[in-house]
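Asker: Following are the structures in question.
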Structure 1
Amino acid sequence: MTTMKTARRVLSLLLAWIVVGLSLAQTPTPTPAALGAAEEAARLTGRLDARTPRQTYTFDGSRGEVVRLSLRATSGDLDPVLSLYDPLGQLVLTRDDSAEGLDVRANATLPSDGPYLLVIGRWGYGLGSSEGDYELSVERLGVLAAQGSTLRYGVPVTNLITDSQFEWYYTFRARQGDILNIELVRSSGTLDPLLKVLDSDRFLLDSNDDEAPDTRNAALRNFFVERDGVYVVVATRYGEAAGDSVGSFVLTISEAASSGVGNSPRAPAPIGYNQTLEASLDNRQSVRYYRFIGQEDDLITASAEQRSGRLDPVLTLADADMQPLRSDDDGGGGKNARIERFRLPYSGVFHLIVSRFDDNQGAFRLGLRRVGTAFEGFDPAMPRLLYGTTVQDAISESDPSSQYAFWGEVGDVVTIRMARTSGTLEPVLELLDDRGRRMFRADGTGEVVGFERLVLPATGAYIIYARRYEGNMRPANTTGDFRVTLALIERQPPPTPTR
C-alpha cells in the first residue's frame with residue numbers, strides 16, 4: 001500500500017470513527033447483547049452488511065483484568081473494525097486489521113471495574129461497502145499482579161514477596177450472601193504467607209496465617225459476605241515488615257458450594273407477605289432458605305408448589321434461630337407442600353425452608369400470605385393465654401365471671417382446670433369456640449373443675465369461660481379467688497396424606 005493510499009485509508013477510518021461515535025451518542029441503539037460476566041470465554045457469530053453495519057456487546061470487567069479480543073470474517077469480503085469503551089464511555093482501544101490480514105486481534109488491560117461496551121462493524125461503518133459473516137471471541141486471560149488489581153472469582157493471581165515489597169493489596173466485589181474460599185499458597189522460596197481481608201473502610205474482617213499445623217499456606221474457608229461492596233485482600237508474610245521469609249505466591253478466591261443469597265442459613269433470601277418467588281432444587285443445592293418479618297398473632301399461609309421436574313418439595317416454618325415450628329410435605333395436594341393458618345407466636349424474624357422429600361430435582365414456587373389475625377374480632381382487653389400458663393383471678397358480686405382466649409391446633413391434647421383458692425366459690429368452667437358458642441362444660445361440687453386430656457377439634461381461637469354456679473341445686477352467687485391453668489399434654493400430628 002502506497003503512502004498516499006495509506007493516508008487516505010487513515011483519514012477515512014478517522015471519519016468513520018467520528019461517524020460511529022456520533023451514531024452511538026445521538027441515535028437509538030438496540031440493547032447491547034451481554035456476553036456474561038462469569039464466562040472465561042465467549043464466542044458469538046453474526047453478520048454485518050448495509051442493513052446492520054455495526055453491532056454492540058457488553059461484558060462486565062474488573063480493574064487489572066486482561067482480555068483477548070478476536071474478530072474474524074468468516075464469509076464475504078467483510079473488513080471488520082473493533083472498538084472497546086470503558087464504563088465511563090472512554091475509548092480503551094480500537095483496531096482495524098492485523099498484520100496477517102483483515103482479521104482483528106488485540107489484548108486489552110481493563111482500567112476499572114464495571115460494564116464495558118464492545119462495538120464491532122465493517123470498515124467505514126455506514127459509509128463502508130464490505131459485508132459478510134463474522135465470529136467474535138472474548139477471552140479472559142487473567143488478572144495482572146499489579147498493586148490494586150481487582151480479583152475475579154476462580155482466576156488465580158501470582159506475585160512475589162520480597163523484603164522491599166512485603167505486601168500486596170487486591171480488591172474484589174462481592175454480594176451479600178457470598179460464601180468464599182480465599183487461599184494464599186506459597187509457590188517458591190521460604191515464604192510463610194499471611195492473609196487478611198478488609199472491608200471498604202479498611203476494617204479488618206478476618207485473617208489467617210497457617211491453615212493447618214502441617215502447612216504454612218494461609219486460607220480463609222467459608223468467608224461470609226455480610227453486605228454488597230468492595231473488599232480488600234492483603235497478601236503478605238508472617239511478621240509483615242519485620243518478617244524475613246520471601247518467595248512467590250498464588251492467590252485465589254472461589255465461591256463455596258452454598259454461596260449466594262438463599263443458599264445457606266446465614267444468608268436467607270427475603271420474602272414478604274403476598275409475594276411469590278421461584279427457585280429450584282438439585283444435587284448441588286438441595287435446600288433453599290428464606291426470611292420474613294411477622295407480627296405476633298399474624299395468621300400466615302405458606303406454600304411450596306412443584307413447577308417442573310419430579311421435585312417433591314418439603315416446607316418448614318422456623319423461628320429466628322432456625323428452630324422448626326411446623327413442617328409439611330404434601331398438604332397442598334399432589335406433591336405440593338402447604339402450611340395453613342399458622343399463628344405466629346411473637347413479633348420478629350421467621351424463616352421458610354424448602355427442601356425435598358427425595359433426590360428428585362426440579363423448580364418450585366414459594367408463596368407467603370397473611371390471611372388474618374388469631375384473635376380478630378375479640379375484645380382487645382380479653383387476656384391471651386399460652387400453653388403452660390396459670391392465672392390468678394377472683395369472682396365477686398360486681399365481677400361474676402372472667403374470659404380468657406387462647407390459640408390451639410387441631411389434635412392438641414390439653415388440660416384446662418379452674419381451682420378455688422379462697423372463699424365459698426362454686427366454680428363452673430366452659431370452653432367456647434371463636435364465636436362464643438359453648439363446646440364443653442365442667443361443673444361439680446368440689447373445689448376443682450375442668451377438662452382432662454381434651455382433644456381440640458380444630459385449629460383456631462378458643463375462649464375459656466370461668467364463672468360461678470347460678471342454679472338452685474346448691475349454694476349460688478358464691479364468691480372467692482380462683483386459679484385457671486392451661487396446659488398442652490401432647491400434640492397429635494395431622495394425618496399424613498396418601499402419597
Structure 2
Amino acid sequence: MNYLKPYLLLLALGLFSCTRDNLQSTLAEERELNIVNVTHHDGRPFSTETAGDAVTPRSFAAGPGGGVMMQAFYWDPPAGGAWWDTINSKLESWSNAGIESVWLPPVSKGQSGASSMGYDPTDYFDLGDYNQNGTVETRFGSKTELLSLISQAHAQNMKVYADIVLNHNSGGQLENNQYTGTQTWTDFTQVASGKFLRTQHDFHANWVHSNDEGYFGGFPDLCHEVPFVQDWLWKRSDGVGKYYKNVVGFDGWRFDYVKGFAPWVVSEWNSNVGGWSVGELWDANVDYLNWWANEANSSVFDFACYYKMNDAFDGNNLSVLYDDMMWKRNPFKAVTFVANHDTDEIWNKMLAYAYILTHEGYPTIFYRDYEEWLNKERLNNLIWIHNNKATGTTSILYADNDEYVARRNGYNGPGLVVYLNNSNSWQQRWVPTNWYNTQIKDFTGHSSWYPTTQGGGWVEIQCPPKSYTIWSPNI
C-alpha cells in the first residue's frame with residue numbers, strides 16, 4: 001500500500017525515530033526521497049507593483065500569496081454595447097472573492113464596428129465615442145461606460161489591464177503604395193479621432209525594411225522602427241500608451257500576438273509608459289518564453305504549463321508535472337491559466353485550477369469558467385487559499401499517473417501541501433511537511449481528517465477521487 005512507503009524509507013534511512021533538527025539533514029533526506037525543489041528564491045509572493053526592476057510593496061489586494069487575475073471576457077460575448085456594464089456589476093463580488101485585477105478585451109474601435117472583438121484596431125483613440133465603422137459604441141459599450149468600469153474597479157481596490165494590439169491595424173482606406181507597387185489598405189489619415197494618422201510609410205514593406213517578425217491575417221503590419229509610430233504608441237504624452245494609462249486609467253497591459261514583433265517593442269513601451277504587462281507568446285518552449293520575458297521586461301503567459309496540465313489531467317499522467325514550465329524557470333514573470341478566449345482544451349478544469357492556484361506564478365481565472373461553467377464556490381475557496389496560504393518556494397513531493405503532491409514552503413506563513421488525485425478511488429499518502437507536532441486540516445473541505453504531524457514533520461493525508469485536498473496548519 002502506497003501510504004506505507006515513507007515508513008519503509010525512513011526505516012531504511014534510520015530516521016524513523018529522529019527529528020529534523022537542521023536544514024542540511026532535511027535536504028539530504030529529501031534528496032533520498034526524490035523530492036524535487038523546483039524553485040529557488042527567497043520565497044516572497046508575486047507582486048504586480050514594480051519600480052524599475054525592484055518589487056515595491058503592494059498597493060492593491062492584500063494577501064501573502066499575491067493576486068489573482070480575471071479574464072473578463074470570452075470570444076463573442078453578447079454584442080449591443082452592454083458588456084462594460086455587465087463587468088461593472090460584477091466587480092464588487094469579484095473583489096470580495098479575492099480577485100485582484102481584471103483583464104479587458106481591446107477597447108478601441110475595430111474595423112468590424114459593433115461586432116468587433118477589438119483585435120482589428122482602426123482608431124486607438126476611439127473608445128466608443130466616435131461614429132465610425134458603422135457605430136458609435138464598440139461591441140462592449142461607450143467610452144463613458146468604460147471609464148465608469150475602471151473607476152469602480154479602482155474603488156474596489158482592483159487593477160484593470162488593457163489588451164493592446166500593436167502588431168497590426170485594420171480598417172484603413174486604399175492608397176497607391178510606392179513600396180509594393182500595388183494598392184494597400186494602409187491609409188488611416190481619416191480616422192475620426194484625428195490622431196495617429198498612419199500611411200503606407202508606417203507599415204511593412206516600407207522605407208525601413210520589408211518585414212519584421214510576423215504578419216497576422218493579412219492585416220497591415222505596423223513597423224515599430226518608424227519614429228512616427230514609436231512617438232504615437234509610447235513616447236508622446238498624448239500618445240496611445242500614456243493616454244490609456246494617465247487619462248483612461250489602465251494599470252497595465254496584455255500584449256496581443258507578440259510573436260509578430262521584436263520584444264524590444266514591449267520593453268520600450270514599458271519603459272516609457274509604465275504599468276505591469278504580460279505578453280501572449282503562444283509557444284510551449286520554456287527557453288523561448290523565458291528569453292522573451294527577459295528581453296521584453298515583461299511577464300508572459302505560461303503556455304508550457306497550460307499544455308503540461310492538459311497532458312497531465314486529460315492524458316492521465318500527472319508525472320508530466322515534473323517537467324519544466326515557465327513558472328518554475330522564472331516564477332515572477334509567469335502568468336498561469338486554464339482557459340482563455342482563444343484556447344480551451346483542458347476538460348478536467350477543477351484539478352487544473354487547484355494546480356495553478358496553489359503553485360507559483362500569477363493565476364488567471366477565465367470568465368466563463370467562473371460565471372457559467374464551474375462551481376463558483378469551489379473556485380472562490382481556491383482563490384482564498386491562493387491569497388492566504390500559497391506562499392514560498394515549491395517542492396514536488398510525489399507524482400505518478402494518478403497522484404501528485406507538492407508543498408509550498410511558506411513565506412511569513414506556513415505554506416501548504418496540495419494533493420491532486422486523478423484516479424477513480426480515494427487515495428492516501430504519507431508526506432513530509434515543514435510542520436512538526438502540528439494539527440493540520442484540508443482547507444477545501446473535501447477531507448474531514450484533522451491529522452497531527454509527527455516530530456519529524458511526516459503526516460498521512462488523503463484525497464477523494466478526481467479531486468484535490470489542500471493542507472495547512474489548523475489555525
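Asker: To which of 1, 2 does the computed value 10.0 (distance in nm of label points 7 Å out along Cα→Cβ at positions 128 and 400) belong? Please list the in-between numbers first.
Answerer: Numbers: 1: 10.0; 2: 5.4.
Clearly, the read-out refers to 1.
Asker: Check the numbers for mean count of other Cβ atoms within 10 Å over residues 328-335 across 1, 2 and tell me which is largest. Don't skip to the answer; put the middle values down first.
Answerer: On the way: 1: 17.8; 2: 22.8.
Comparing 1, 2 by mean count of other Cβ atoms within 10 Å over residues 328-335, the maximum is at 2.
Asker: When helix-only ellipticity at 222 nm (-39500 (n - 2.57) for each DSSP H run of 4 or more, over all residues; to 500) is calculated, the result is -6500; to which of the structures 1, 2 does this value belong? The partial results should precede the final answer.
Answerer: On the way: 1: -1500; 2: -6500.
Of the structures listed, the value fits 2.
Asker: Quick check for you: by relative contact order in percent (Cα under 8 Å, 6 or more apart), which of 1, 2 is greatest? Walk me through the numbers on the way to the answer.
Answerer: Working: 1: 10; 2: 15.
Max of relative contact order in percent (Cα under 8 Å, 6 or more apart): 2.
Asker: Work out the source of 72, 30, 19 here, i.e. which of 1, 2 gives that when semi-axes √(5λ) of the Cα gyration tensor in Å is computed. Present the calculation step by step, with values, prior to reporting the outcome.
Answerer: On the way: 1: 72, 30, 19; 2: 47, 22, 19.
Value 72, 30, 19 for semi-axes √(5λ) of the Cα gyration tensor in Å corresponds to 1 out of 1, 2.
Asker: When distance in nm of label points 7 Å out along Cα→Cβ at positions 96 and 112 is calculated for each of the structures 1, 2, which structure yields the highest value?
Answerer: On the way: 1: 3.0; 2: 3.6.
When distance in nm of label points 7 Å out along Cα→Cβ at positions 96 and 112 is computed for each of 1, 2, structure 2 gives the biggest number.
Asker: Taking mean count of other Cβ atoms within 10 Å over residues 360-367 as the criterion, which structure among 1, 2 has the greatest value?
Answerer: Values: 1: 18.4; 2: 25.6.
Comparing 1, 2, the top value of mean count of other Cβ atoms within 10 Å over residues 360-367 belongs to 2.
Asker: When P(r) over Cα pairs in 10 Å bins from 0, in percent, for residues 264-375 alone is calculated, the result is 15, 45, 30, 9, 1; to which of the structures 1, 2 does this value belong? Provide the component values of the computation, followed by the final result.
Answerer: On the way: 1: 16, 51, 28, 5, 0; 2: 15, 45, 30, 9, 1.
Matching structure: 2.
Where a number appears in this text, it was derived from the coordinates with a stated rule and is not lab data. The shown structure was predicted, so the numbers you read here are calculated from the model rather than taken from an experiment. Cβ atoms are built from the backbone, for glycine too; each structure is taken alone.
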